Structure formats: C-alpha cells, structure tokens
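Computed from the coordinates by the stated procedures, all read-outs in this text should not be read as laboratory data. This is a predicted model, so every value here is computed, not measured. Cβ atoms are built from the backbone, for glycine too; each structure is taken alone.
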Structure I
Amino acid sequence: MASNRMAVSATLHCLTGCAIGEVLGLIIGTALGLSTIATIALAVSLAFFFGYTLSTLPLLRAGLGVGTALSVVLAADTLSIAVMEVVDNAVMALVPGAMEAGLVNPVFWLSMPLALTIAFFAALPVNKWLLARGKGHALTHEFHGADVVRPWIPALQTPVLVAAIAAFFVGGLVVSVADEVGAGESGSHASALR
C-alpha cells in the first residue's frame, strides 16, 4: 500500500509542475498571439521546466549541488512528465474547440482540468512501475523530509500547490462564464435597442 501512496504522491508532484507550465504557456502563447503549435511547444517546455524545478527544490534544500540534483531529477521525472504531456495534449486536441478556446472561454477552463486528470491517471501506473524498480521518485524520496541545509530554498508542499491550481481553474472558469453571461446580456440589450 505504501507504493500506491508513493505513486500517487509522485504523480501529483509531477502533475503540479506540468499544470503550472501548461497554463502559463497557454497564457503567454495566447497573450502573444502565437500559433497553436508554438503555444503547445511553449506550454510543454514550461511544463518540463516547472516539473523539474519543483522536484529539484527539495534536493537543493537538503544540500545537494545543482548538478547532482538536476541529474537525479532528470532520471526521476522525465518519463512521468513525458507521459503526462503526451496524454494532456492529446486530450486537449480531442476536445472539440479546446485548442482554439481563448483564456476567457469556459471550454478551456473545463477541458484543461479534464486533460490533466486523465494525464494523472495515465502517469500513475508509470510512476508505480518506476517506484517498484527503485527508479522515478524512489531516487528523490530520501531527500524529502531530510535535514534542511539550505532553509532559504522554499519548501513547496504538493497539497498546497494542488489546492492553488484547483482554485486557479475554478477562478478562471468563473471569470469565463461571467464574461459569456455579460456578453450575452450585452447582445440582448443591443438587440432590444434596435
């Protein structure tokens, strides 16, 4: 049962970095007017960046050097993040209108959490398989909860990050629905004035 708990924890940990990178990439890509392909490339790159960063921080906090921490994290997280990114982007591509939906569109705010949830369940068995072989987060587990050598490095807790990301998605959905309702009411008022 401990391996199931560790697999869920490892998958959630990877998912938080992926979610931060994906959403940030989509926001930047949309704001800059990038093409869909360029936006996806940016989002995937940022997902890997934030996934690796979140995994590296506890190792640096425990006293590992940057090079050593990065080599451990690259070995531990690459397969999990890659699976999440492939599945996440495939789901987004399959949801009608999700790839073209702007940030003020409920389709985006509903399809992104759906895609990330499916990506979580796709990566969970991968992490469980890696852990069973002493790979993946098994490589970093010993550093979580280790004595703190560098207290100035933040200790970002996965449950707090998950809650913040969920709140961000709910907030985005509320804003996009309010925008659609407001646009609908403006259209009906304009029609009534004609």
Structure II
Amino acid sequence: MDELLRRAEKAGFEYFTILDIKTIQLLPEIRRMCQANICGMYGKNWSCPPGCGSLEECRARIAKYNIGFIVQTVDELENSFDVDGMMEIQDKHQRRSLNLRYSLSNKYKDILYLGVGACTICEKCIYPNKACLFQDKMISSLESYGILVSQLCKDNGLNYYYGPGSISYTSCFLLLADSQVNEKKA
C-alpha cells in the first residue's frame, strides 16, 4: 500500500490516502442528480448514466476489487467565479490521474479508475450506437457511480473542503491485488 501512495505523490497529487472499499456507498439520490442533466452528458456518453450501467451493475463492478486509494488535486482560485481556473485545475487533475493510471497499468492488469466528469478519451462518444471502443480505459466519474464524494473523503480521513478560494478534485483507483502483471526478468 505504501507503494501506491508513493506513486500518487510522485504523480503530483496534493492529498491521497488508502481507500477502505467498504466505505463506498452507491446512492440513488446522487444518480438522480445525473438524471437532472446539469452537466449535459446524461445519455450521451458510455461513462455516464445510463450508459455506465445501473447502480447494481456498478456495485458488481466495484465488488471485484480489494484495494484502492483516493487522490486529490487542490488549488487556489482567483475568486468563486473563476471558471477558467476551475477548468485548468480539473485538466491538471485529469493529466495527473491518467499518468498515474498508466503507471499503475505496468503493475496491475485490472484497474477501475473513477474520476471527474465524463470520459473524454474519444473526441465524440459513439454512445449509444456502438459499443465503447476503449472499455478498459473509459473513465466514469465518482458521481456517475452514485458516490457522494464528500462522504467518501470523510469516511477515509480525507478533507473535501480546503477553505475559501480553493477547489479540490477527487478520484479513486480500485485495484485487484492478485492481478499484478508478471514482470519480465532480463
């Protein structure tokens, strides 16, 4: 587990902690927030509801993992209306997360990365006309799985709010400990 936290630190995350997978709760009320379609992605992306599956399907996906950790990017905004700053920090978080996921893929065959926002691997998602081309790389948000991020952080000893003028983005990585890639010996 220490190695996972070292990787998170090396990736540049300000905060990170081991995730007790038993604390993951999938809540219908969070999924209903997705249905309100405030972000405009409901029904338009394989990583968002309903494309990412029912809460029962998400729960079954999560149940196969036995270790995990949470990572956060925390930064300051010029003011509470600094949308450009929010997007820059979100992009920084996404880059860090994707780099960490790539680093983990050298050791773990099976990784579930739950991030921030809709998946952007493809310029335009082919949902619902064809199956996702990159199911093993797709990124669903924590909220699309019905997870209340602030509660997940609290339940794992991590802050969610870092004071006025700051913003935090949170993701988690779930791994199957016995799915480690066999390293080739030279």
Structure III
Amino acid sequence: MQAPVARVLLSGEAIARRVAELGAEISRDYAGRDLLLVTVLKGGLYFLADLSRALTIPAAVDVMAISSYRGGKGPSGVVRLIKDLDEDVTGRSVLLVEDIIDTGLTATYLVRLLRARDPADLAICTLLDKSARRIAEGLPIRYRGFDVPDEYLVGYGLDYRQLYRTLPYIAVLDAERAAPGGAGARVR
C-alpha cells in the first residue's frame, strides 16, 4: 500500500544532513557535561536514535510516554503521564528531544515536570517547529531542525492513526486518500 502523501516536504537525505549538524552543535555545547537525552514515545524515537548516533560525546537516553486529551475543537492542554523516566535528572543536563512542536502545550507540560526534578539545565531540541500553531510562549528551544508549515505531516516518526511513522522522509498527508474509503479525512 502506498502512503497517502500529497508531497514530500523533507527528504531522508535532508533530514540526515540536519540531524548530523544538530549532533555536532550539541556535542560542542555539551562537551564535558552529564547529558541525558529524553524523548516521548512513540514519535520521538526515530529522531532520538539518529541524533544520539550523531553525537561525538557520551549521553544517556531515556523515554517517557504521555497522552494528550483534546476537548471539543482544538487542544485542551491536558496531558497525562503514562510512563515516567527511569533515569534521575537531578543535577544533570537534560535535553528534551522532540519530533515536532506545534502548539507547545505538551512541551510546556514536560518542561515543567522535568524542571521540578532539579536538573542542572534543561533545553529542547526539536526536529520540526510548527510555530504557526504555537500557543505556549517561552519554551527553551535551543536547537531546531526545520521550520515547517501548518499542515498534517507524516513520516520519520510522525503518524496518522499509528500509520506511516516508518516513512524515511517527512511528507504532507493527503487527507482525502488517508480517510477510510477515501471520503475526506478530518485531520488535526
């Protein structure tokens, strides 16, 4: 089955180049520090795996799982922690590795949760920044891979109904073809 994409936004090659650049920046900035990379299941795993391999410094990795609730139309900002970290963040440099930040509500929740655990410092590295949808202000985004348009994206960890995460590129979803029976999906 072919993925229902309208167009490829970022090729696998473009993603790999940018991930390598981010890895070099992070390696330089965090040299000699106790670095912990944290991501959120499931989408962030793809970026975390590639980014961690692009580092030239030691770093520990850990994952969290959350669920976000939407009330009516639009995001509600209500987030529930399903799986917590195994690693202690106290006194460590924590880099929250996100696949995408759009409204920023989930990232705000995670930053608040992690800051309460007294890390030495906390910053965000996001592969995709969809700033057109930003509601939350003041996120500590230190590293950005790409600014992306306000469209529904799939691939490289991003999914539509748990499908298309494994695409080696990032594409704009074709909502008509993605809907069951092809009858006009309403996405995000």
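Out of I, II, III, choose the structure whose coordinates give helix-only ellipticity at 222 nm (-39500 (n - 2.57) for each DSSP H run of 4 or more, over all residues; to 500) equal to -9000 when calculated.
The value was obtained from structure II.
When relative contact order in percent (Cα under 8 Å, 6 or more apart) is computed for each of I, II, III, which one produces 23?
That value comes from structure III.
Out of I, II, III, which structure matches 1.1 when distance in nm of label points 7 Å out along Cα→Cβ at positions 23 and 103 is calculated?
Label of the source structure: I.
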